[in-house]
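Asks: Each structure below appears as structure tokens.
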Structure 1
Amino acid sequence: MKTIEIHTDYIQLDQALKKEGIISTGGEIAPYLESHRVALNGAPVHEKRKKLREGDVLSLDGDEYRIVRVS
């Protein structure tokens, strides 16, 4: 399982995908969500700006990322 480090209370889904280099711009999030399996803590996600918080597990086509807050 990979990690996505955050320094605030949350990160939006589109920002997390940009941070990981999965998408290049925010405009790519809608097509990405339509063509990939995206889940947060096991539940499907369709919201572009869904808030991801510490401890959440994001699944992208089966690859899992844990949200970790660092100070």
Structure 2
Amino acid sequence: MSLPEAPRRGSIWRTFRAVAWGFFGVRKNSAYEEDIARLTPLHVVAAGLIAAILFVVALIVIVKYVVAA
């Protein structure tokens, strides 16, 4: 008799991809359900904070570039 298999955890790439789709606002329900089963909330929150910081920094850089031109 074999033991039930533990669910695989998502990778960092999968976490950032899920966060990116969340920022974009478009997601298939089946992919959403799969992400809920595989990703940990702590990783999703951390990836979301990193993505938000990168987004704000990118906006600042773009504005500084446009104003300097």
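Read-outs throughout are calculated quantities, based only on the coordinates presented, and are distinct from any laboratory measurement. Quick caveat, the model's predicted, so the values are computed rather than measured. Cβ atoms are built from the backbone, for glycine too; each structure is taken alone.
Asks: When distance in nm of label points 7 Å out along Cα→Cβ at positions 21 and 53 is compared over structures 1, 2, which one is greatest?
Replies: Once distance in nm of label points 7 Å out along Cα→Cβ at positions 21 and 53 is worked out for each structure, 1 has the highest.
Asks: I have -0.75, -1.02, -1.26 for log10 I(q)/I(0) by the Debye sum over Cα atoms at q = 0.18, 0.24, 0.29 Å⁻¹, calculated from one of the structures 1, 2. Which structure is it? Working shown, then result.
Replies: Numbers: 1: -0.60, -1.11, -1.60; 2: -0.75, -1.02, -1.26.
Structure 2 accounts for this read-out.
Asks: Computing helix-only ellipticity at 222 nm (-39500 (n - 2.57) for each DSSP H run of 4 or more, over all residues; to 500) gives -5000 for which of 1, 2?
Replies: 1
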